[in-house]
1. Given 13.4 as the derived value for mean count of other Cβ atoms within 10 Å over residues 29-36, which of the supplied structures P, Q does it correspond to?
2. Just checking, which of P, Q has the largest value of relative contact order in percent (Cα under 8 Å, 6 or more apart)?
3. Distance in nm of label points 7 Å out along Cα→Cβ at positions 189 and 237 was computed and gave 1.2; which structure, P, Q, did it come from?
4. Here distance in nm of label points 7 Å out along Cα→Cβ at positions 61 and 229 has been calculated and equals 4.1, so which of P, Q was it run on?
5. Between structures P, Q, where is distance in nm of label points 7 Å out along Cα→Cβ at positions 37 and 125 highest?
6. Given 92 as the derived value for volume of the Cα convex hull per residue in Å³, for residues 21-76 alone, which of the supplied structures P, Q does it correspond to?
7. Here helix-only ellipticity at 222 nm (-39500 (n - 2.57) for each DSSP H run of 4 or more, over all residues; to 500) has been calculated and equals -20000, so which of P, Q was it run on?
8. For P(r) over Cα pairs in 10 Å bins from 0, in percent, the calculated result is 7, 27, 26, 17, 14, 8, 1, 0, so let me know which of P, Q that is.
Structure P
Amino acid sequence: MPRVKRKLPGFDLGQVLSEVAVDRAQAIGPQIYDVLRRLIVQSQVPSGAPLHENDIATACRISRTPVRAALRQLVLEGLVTTWPQVGSVVASIDRAQIAEGVVIRRALEGEIVRLLAQQAQPDWQRIEALLAVQSDAVARGDDYAFFVADEQFHACLAEMAGAPAAWRLVQSVKAHIDRVRLLATRHQPGRHREAYLEHLAIVEAVRRGRAEEATREMSRHVEGVLKSFDVLAVATAGASADAVLKPAVA
């Protein structure tokens, strides 16, 4: 049976990719992966959107080979699902994968702040600068600027603790978490301010050398995405067949 070319009404992948500039001096597959991952996380390519290799290759003016490699990596991360006779489709946001990511973040980032709290006081200049950027983003209501500074904040903590690889591992399991963090802000208008205050509490506990308190504050912080998912689930109840959210299996 020939493959059915699936479409998502009102969505044009070629238009979304029209501004993509591929650097042909660098490996192309990782660039396509980075672009597609970012667009999915930001919901510019929504759940249920088809990702046809030919369409992506044509839009980016490249061959299908690097596109195929990028899609395989996105499948491994759970961001893309491949269906027989249909092809690759952006997956719904999966609460089970979010919960799994929270477990990993809680363990790794809890240990990061524990290590920091037990060290001689590090140079906090970079962290203070990132907190200032976050405060400004909250004041301006700039969701994406806060998201970027938030990512840099957690990466910086890992570097300061001497464990940058821990953050890279966290990155590999939190794609669904990031989708919720960006989607839910329209339904949780105060969430970024809450996250900023949680960052302040984490830093304060570390600075005082209170390892257990720092670990608890980090756990509370990373667990907030589960509440955000539940808020988003209520807000999107009754969505179309290509539902945005996939609940955990009871």
Structure Q
Amino acid sequence: MSALEDAIAILGCFSFEETALTQAELTRRVGRPKATVSRVMKTLRDTGMLEYDSASRLYRPGIRLFELGQISRAHQTFLDLVQKRLQHVCAVGGHTGYITMFDGPQMAVLRMVRGSSPIAIAATPGYRAWPHATSNGRAMLSLLTDEEWRQRVPAELPLLSKNTPRTHEELLERIRQIRETGRSYSSDDSYEGVSSQGIAFRDPDSQEVIGVAISYATTLDTPELKEKIGRLLDEMKRDLDRQFA
């Protein structure tokens, strides 16, 4: 391995769960000779990539990495980061993903990411839907304050199918479940034959609510697929929430 590869391997050992590590632990994890790791870590420390606490004898990512991260973030909008994570979910999960935003009482598709499945539920950017009848829409509604709720939810909910919530009470019960479990699921709510799972975020800069959905044919909706997609969306939400905490 080159010195650059050694440095990348060392920096890759740090995570949100483990923000500080000893040199001995880093040496063990990268599987390189102690002298090699020591030399590379000295360079990383001298250039501000790593910081060393002599009292605890722990290394942490340094200020220079923070500066580089800020440069990267300045050139990527939150929406770009959501799409990047969604592309991974679609690639692994195999199904089509959407990014949505409120547009008056409805929501509009901003971006679509195709999955690898030949069976795709297609809705092009600009397509509008009723939030109360979709998984991502209900996830978005679950983030609203009481004032925002009054502005977004019509007094009478449009009835799109037998599975669509008919009243505010029914909708609020669905939302309560989303808040408790962290998962939002829809089956034949907007259209017969279409199921989906959704999550939602607030853009940390604009505070706009952004929704994400993975849609697939209800005929493919097995417990295994449902859990796989749910787990991928859980990981996506956790990673983005943690990054912008």
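Each reported figure results from applying straightforward, stated rules to the coordinates on display, with no laboratory input. This structure is a prediction, so every number in the text was calculated from the model and none was measured. Cβ atoms are built from the backbone, for glycine too; each structure is taken alone.
1. Working: P: 19.2; Q: 13.4.
The correct label is Q.
2. Values: P: 24; Q: 16.
The maximum falls on structure P.
3. Details: P: 2.2; Q: 1.2.
Source structure for this number: Q.
4. Details: P: 4.1; Q: 3.2.
Derived from P, not from the others.
5. On the way: P: 3.1; Q: 4.6.
By distance in nm of label points 7 Å out along Cα→Cβ at positions 37 and 125, the leading structure of P, Q is Q.
6. On the way: P: 78; Q: 92.
Source structure for this number: Q.
7. Details: P: -20000; Q: -13500.
Answer by label: P.
8. Details: P: 7, 28, 32, 23, 9, 2, 0; Q: 7, 27, 26, 17, 14, 8, 1, 0.
Attributed to the structure labelled Q.
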